[in-house]
1. Can you tell which of I, II yields 52 when percent of Cα pairs over 35 Å apart is derived from it?
2. Rank structures I, II by mean count of other Cβ atoms within 10 Å over residues 391-398 and report only the one at the top, that is, the highest.
3. Here helix-only ellipticity at 222 nm (-39500 (n - 2.57) for each DSSP H run of 4 or more, over all residues; to 500) has been calculated and equals 0, so which of I, II was it run on?
4. Check the numbers for distance in nm of label points 7 Å out along Cα→Cβ at positions 63 and 279 across I, II and tell me which is largest.
5. For distance in nm of label points 7 Å out along Cα→Cβ at positions 303 and 679, the calculated result is 11.4, so let me know which of I, II that is.
6. Between I, II, which one scores greatest on mean count of other Cβ atoms within 10 Å over residues 567-574?
7. Computing FRET efficiency 1/(1 + (r/R0)^6) of positions 79 and 143 (r between Cβ atoms, R0 = 30 Å, to 0.05) for each of I, II, which one ends up highest?
Structure I
Amino acid sequence: MKIPLTIFLSFFSIALLAQKDTLFWFVVPEITKGQIGYDDPGLFHFLTFDAATTVTLSLPADPTFPVQQLTIPAASYGVMVMNNLVDLIENKPPGVVLSKGVMIRSSRPIIAYYETIGQLQTNPEIYVLKGNNALGTRFYTPFQTFLDNSDAHFPLPHAAFDIVATENNTSVTITPSRDIVAHNANIPFTLVMNRGQTYSCEATSQGAQQHPNGSLITSDKPIAVTIKDDLLVGSPIYEGFCRDQVGDQLIPVEYVGKRYVVQKGLLDGDERVVVIATQNGTQVRQNNMVVATLDAGMSATLLIDQGKHFITGSNPIYVFHISGIGCEVAAEIMPSLDCSGSDNVRFFRTNSKTFALFIVTNAGNESAFKVNGDAGVITASDFQVVPGSNGAFVAMMKVFPEFLIPSGNYTSVENTSGRFHLGFLNGQQLDGCSYGFFSDFQGKIVVPDTVRFCAGDTVQSHGLDIWEPGLYNVLTEHASGCDTLYRILAFLNPDISIQEVFEICPGSSIQVNGIEFSAPGVLIDTLPNTGPGCDTIRSISVVWAFSPEIEQLIAFCPGDTVHVGAQLYTAPFTYQDTLPASVGCDTIRTTIGSFFTKSEPFLESDATLCPGELLVLRSPYPGTVWNNQVVSQEYVVTTTGLTTVYFPDANGCIQYDTVLVGTCCNQETIFIPNVFAPEGNTASNVFRIYATPSCILLRLQIYNRWGAMLFETNTPEEGWDGRFKGHYCEPGVYVWVLETAQSGTSIPEVLKGDVSIIR
């Protein structure tokens with residue numbers, strides 16, 4: 001019987017101090033350079049707590065990237081300026097898998113965020129990094145759909161969402177709500193990405209209605225997602241000449257909550273909130289008024305006209321706030337009020353431009369705030385009750401002058417009574433603005449659980465049946481909104497395995513557990529375990545024992561007889577016999593007989609002998625016999641006919657060869673006239689060639705003195721009538737070329753000469 005093992009870890013994982021961590025994954029979105037370098041430099045900001053910290057930034061999928069490292073004192077601030085490195089980390093081009101994923105590790109917990117500044121600092125935004133709270137397997141993407149991207153810059157700015165994998169072999173499925181580069185709307189596609197690899201899903205249109213709002217991203221391993229909407233034209237709604245980017249790092253669906261407070265910022269006009277449902281049939285309320293009922297992935301845009309707004313969902317919802325200063329827009333994913341928040345938040349005011357703090361907390365906590373230890377900077381009078389929250393929450397939006405929160409300084413905000421959410425808005429008209437929340441986004445009690453089970457078993461954890469290894473999430477909802485998320489890590493216990501190996505020789509057999517084997521095989525046996533743990537699997541393998549083999553080669557001449565064993569062979573053969581062994585397996589002996597390689601003949605197939613000449617034939621082999629009479633390596637042929645030769649080759653085998661000797665064709669055996677009269681009426685009006693029967697005329701060609709061919713025939717006996725293209729040629733000397741061969745041979749000969757045309 002297999003007994004499953006379950007380990008339950010009963011502790012809560014809640015970030016109580018801030019949106020801090022020791023490991024951050026991030027994708028830097030592409031921000032258009034424009035004419036004035038909107039994207040470079042980019043800055044990574046880091047804030048420490050009670051200990052000095054070493055921060056390391058790398059691109060795990062790109063080993064050529066220069067690793068950045070920084071040591072920051074306790075309760076202090078540090079920055080990595082990405083001068084000349086922005087092009088290496090921006091996630092471009094879209095539609096292809098890249099190696100641009102940024103991983104940040106720190107020796108102690110820190111707050112981290114990325115800021116795009118640019119050379120003129122007119123298109124800024126901050127992207128607050130959410131550490132472990134940014135990692136998940138299911139996301140919906142919120143985008144505003146009422147402001148277009150500017151068409152006055154190059155490259156053209158767009159809306160996009162960017163994905164980074166944190167583990168190898170991560171399967172990511174994307175269902176874009178609108179057309180993106182390389183993919184059409186509402187058609188899912190899947191990517192397999194390794195650790196640190198990234199992918200950018202960029203809208204194909206700059207029109208606000210074509211932004212990929214409500215796109216769905218799922219994966220089988222944790223990923224992180226960044227959204228950006230570059231150089232938005234704010235003037236159609238907020239007047240003025242404003243172009244500004246908005247963006248943030250997303251949180252996965254598992255950390256999305258049901259209750260939110262949104263406060264109007266400093267835009268010249270109504271601000272807006274994009275709400276996206278994560279479950280079907282989600283009812284959305286604004287200040288206790290039902291404003292929409294949405295299915296998963298559907299969105300509603302709500303107006304934030306003034307003051308504070310209490311936004312709730314019957315199921316978890318994303319809330320994306322579009323705020324800003326003047327006509328300069330900025331945007332932020334809002335943290336839910338469900339069991340999240342911080343009791344201490346650190347931030348850094350970069351410049352002296354307009355700076356406003358957003359704070360939300362439970363009623364009763366408003367008088368317990370301290371800024372750098374000073375209780376007089378944020379007081380209870382700064383807060384108002386949030387309408388629609390039944391007095392449960394109070395909120396503050398306040399602009400702070402430099403003397404209260406100086407620029408270039410590290411600032412700590414804490415509350416000694418309870419948790420709160422804090423964000424800031426920083427910028428000014430025509431210079432752009434930045435918006436970000438720095439408190440904890442984890443809106444649930446997270447309880448880790450580990451289960452172990454054996455193959456074929458099913459275990460239950462928190463009401464969930466599990467039979468495969470992996471990470472499982474079980475959400476238990478509570479009326480207070482502080483839900484509990486059980487994160488169950490399931491492991492498959494390995495079976496205990498025993499392997500036994502038995503050897504047999506060919507032709508023999510063996511018995512194992514009552515089964516006879518005469519050839520290799522495998523027997524699997526299970527030994528049930530009556531106590532904790534899994535069964536024992538016994539694997540019995542029967543394999544061939546080592547059987548020695550030897551091979552011997554015999555070569556012989558054609559016509560010889562070879563005796564092997566009890567057989568006589570006159571042709572190539574293979575013979576196998578067995579040499580018995582006293583210990584181990586018998587030896588298999590294989591005898592292979594083959595003819596010696598035949599030597600190549602040294603005589604030509606044909607030869608010619610001209611009158612008065614001698615033909616000398618030579619052999620490379622001593623003992624060569626010519627015409628069955630003469631033994632010599634050299635032989636003189638004086639007459640035509642067939643000459644035979646026998647010779648012992650390098651292996652001692654007798655070889656046979658012949659050569660056919662014929663009379664050569666030359667001008668003694670061929671009559672060729674040297675003059676003729678084409679226009680006459682005599683027998684010499686055609687240039688003809690006459691040959692003895694021993695010569696074959698193959699082809700005749702006639703050329704003029706400039707090398708142009710005037711006549712060609714494959715029947716030279718017919719001759720040439722002296723015409724070219726129907727006209728008689730002028731008197732003069734012409735060249736002839738005759739190709740001929742000796743009858744009975746294949747050796748061609750070429751003869752040349754000239755002939756004169758006369759009248």
Structure II
Amino acid sequence: MTAIPYALTARHKGFNRAEIVDQNFTEFVQLWQGEVHAPQGDHAPVLPGSTLDAQGFRELLESQLISRHLDLMARVLRVQNKVFYTIGSSGHEGNAMVARLTRHTDPAFLHYRSGGFMAERFRKLPGMDPVMDSALSFAASMEDPASGGRHKVWGSKPLWVLPQTSTIASHLPKALGTAIAIEQARRIGHALPIPDDSITVCSFGDASSNHATAQTAFNAAAWTAYQKLPAPVLYVCEDNGIGISVKTPNGWVANNFRHRADLDYFFADGLDLATGYAQVQAAVEHCRRTRRPTFLHLRTTRVMGHAGTDFEIEWRSVEELFAVEASDPLLRSAEIALASGLYTRESLLALYEATRKRCFEAAEDADRRPRLSTLAEVMKPLAPYTPAAVKAEAQRTDYHERRVAAFGGEDKLPEKQPPRHLAIQIGQALHDVMAKYPESLLFGEDVAQKGGVYTVTKGLHKAFKNSRVFNTLLDETIILGLAQGYANMGMLPIPEIQYLAYFHNACDQIRGEAASLQFFSNDQYRNPIVMRVASLGYQKGFGGHFHNDNSIAALRDIPGLVVGCPSRGDDAANMLRTLTALAKVDGRVCAFLEPIALYMTKDLYEAGDGQWQFEYPAPGEAMTLGEGRVYNEGANDLVVFTFGNGVPMALRAARTIEAELGWKVRVIDLRWLAPLNDAFIAEQARSAQRIIVLDEGRRSAGVGEGIITAIVEGGSGATPLQRVVGADTYTPLAGAALLVLPGEADVVAAARKLA
């Protein structure tokens with residue numbers, strides 16, 4: 001490439017670098033003196049030896065210019081509060097080649113520097129305008145077709161670009177999950193919403209490739225390929241050599257990935273369309289043909305800094321900035337445009353300025369469009385809920401023959417069996433759910449042949465075979481990434497996280513990714529998931545913290561997430577029916593907390609009484625979201641609000657309280673922890689003379705704070721109240737565990753205080 005004369009940049013060393021990059025292009029074109037080749041036609045190579053034809057080059061160049069001028073426009077209009085996002089794509093415009101060589105039906109999970117990719121993918125469908133759509137997103141307009149004004153995201157429903165706010169690789173696991181789901185569909189007879197030979201595209205930066213979430217995705221991709229299972233994901237590492245201000249060691253990405261087994265490595269020069277096109281094409285065709293995870297190392301650069309607020313001149317030498325700006329891929333594209341004879345200096349600069357004008361006009365238009373102005377508008381897509389439709393779906397019973405097959409005969413249907421305990425009835429409910437939904441999948445560590453650590457999933461593998469019930473590698477991040485991938489492809493995933501403490505290893509897959517998708521796509525994309533988690537404490541000292549985790553607040557903090565926690569088997573069955581209906585009808589992400597200590601509990605008051613075993617609810621029964629259970633209705637002397645392990649504990653304590661104080665005690669099992677049913681709590685509190693909130697979570701981070709708030713805001717703040725709650729500590733091993741968790745004696749002691 002013809003070098004930029006030093007004088008062109010040296011005289012501008014104190015100026016805004018965006019202005020300099022802009023001027024560099026104009027001056028480069030004006031001063032270009034290279035040899036011009038006679039044009040050979042639209043379908044001839046743009047330059048001798050290139051696989052990119054002239055027509056393809058013209059379109060890629062236009063996409064690059066759109067991306068660049070959107071960046072320049074954002075820098076100018078940000079200071080006028082007309083644009084609210086300035087992380088740009090300048091230097092990464094070569095990713096337009098990836099868009100051109102993939103299909104618009106190849107699901108894409110994109111790096112935030114993907115302006116070129118998006119502009120080029122917009123060509124795949126007629127009538128779409130990348131400039132106006134992007135301008136609406138930059139302006140946070142309600143008319144933004146991607147997010148409805150909730151964030152500047154690269155996204156499009158018709159173009160299969162799932163909106164991302166990821167910055168450090170948290171989208172890589174679900175990209176792999178989507179690729180695996182494409183192949184899984186054939187094994188379970190599920191009709192995909194995209195062609196069967198689609199691949200998944202996932203781009204990220206060189207700095208992000210070092211993140212633990214990225215590394216776990218690469219490992220899982222290789223683990224899958226090692227077993228000869230198809231996983232057609234194209235990981236595109238856009239290597240610009242720097243992460244904000246931390247430089248990537250020269251050669252690190254190539255050295256780190258070139259020789260990884262079962263992760264097929266390709267390099268492409270993203271700074272040169274004429275050279276890089278064939279290199280990108282080789283990677284895309286390899287991924288589609290072999291169905292293997294493919295790593296495309298795309299050379300890029302970063303001009304104009306990380307974002308508009310990044311004044312590189314303050315921490316980078318002028319000489320270094322000159323060198324970076326000289327590597328601008330648009331300068332190489334300008335050289336190709338002129339050398340190929342496709343453009344003259346005048347026509348190329350005319351195109352450049354016309355693109356600038358188009359971007360600014362779109363931005364000014366977008367600034368006049370309405371923005372989100374009410375809380376209701378902001379929250380509308382976060383947690384959709386259609387109660388009548390959910391109830392109808394939960395009660396649907398048109399799958400009797402599949403039920404009979406799943407349970408092994410009419411006489412083995414669970415409603416015809418004697419009362420059983422929690423673990424058995426969860427397993428029965430899962431058989432029911434999987435018979436009802438042929439697209440459902442149950443997976444996690446140890447769930448298949450073994451039937452789970454606590455045998456909850458026993459028999460499911462035999463009934464539904466390995467294509468629908470299967471073990472995964474020991475990696476919660478990938479388990480939840482798989483879940484999102486399956487959901488993206490229209491399946492109903494039921495991932496199991498073996499213990500609540502293990503969920504925290506992968507929390508961002510739910511908080512930052514799964515639960516945010518409806519919000520940031522304006523409810524255009526949904527990923528229905530029912531996550532099962534063996535949870536909570538009271539395992540009589542076994543296992544310590546990691547098997548007795550009571551950190552429920554981490555789940556309740558996730559916007560839009562539904563959290564249910566049963567204390568008995570019949571409730572568990574009905575709740576699972578409701579959760580799967582919520583997922584299917586409203587696309588909700590759900591967490592089902594299964595109290596480990598109650599899995600095998602059969603008795604309530606005395607050994608052998610069998611009072612914590614219940615009949616299985618017949619098909620057609622279900623539970624409304626938020627519906628609680630009331631024990632001893634009408635007893636007003638004392639009302640105990642609780643959930644999970646607290647329910648049988650409160651019922652036992654109530655006997656002692658009634659005998660000692662003569663009070664009639666009502667026990668409320670909330671069952672649903674997010675969203676809490678504030679109206680139900682307030683109603684139950686109004687008639688109470690005294691209240692105990694029994695919360696096995698920690699004092700500073702449980703469920704009790706929400707319960708008490710509902711009581712106070714519901715008008716019962718003057719009612720005498722005591723909280724019985726876990727201590728602010730990790731759970732220790734052995735009998736010491738019971739020192740930090742609330743017990744029956746604590747409930748009785750609280751009642752005495754209220755007396």
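1. On the way: I: 64; II: 52.
The read-out was computed on structure II.
2. Working: I: 19.1; II: 15.4.
Top value of mean count of other Cβ atoms within 10 Å over residues 391-398 goes to structure I.
3. On the way: I: 0; II: -12000.
Clearly, the read-out refers to I.
4. Values: I: 4.7; II: 1.7.
The maximum falls on structure I.
5. Details: I: 11.4; II: 5.9.
It traces back to I.
6. Values: I: 12.8; II: 25.1.
Once mean count of other Cβ atoms within 10 Å over residues 567-574 is worked out for each structure, II has the highest.
7. Values: I: 0.55; II: 0.80.
Answer by largest value of FRET efficiency 1/(1 + (r/R0)^6) of positions 79 and 143 (r between Cβ atoms, R0 = 30 Å, to 0.05): II.
Here, each number is a calculation from the coordinates, and none is a lab measurement. Keep in mind the model is a prediction, meaning the values are calculated, not measured. Cβ atoms are built from the backbone, for glycine too; each structure is taken alone.
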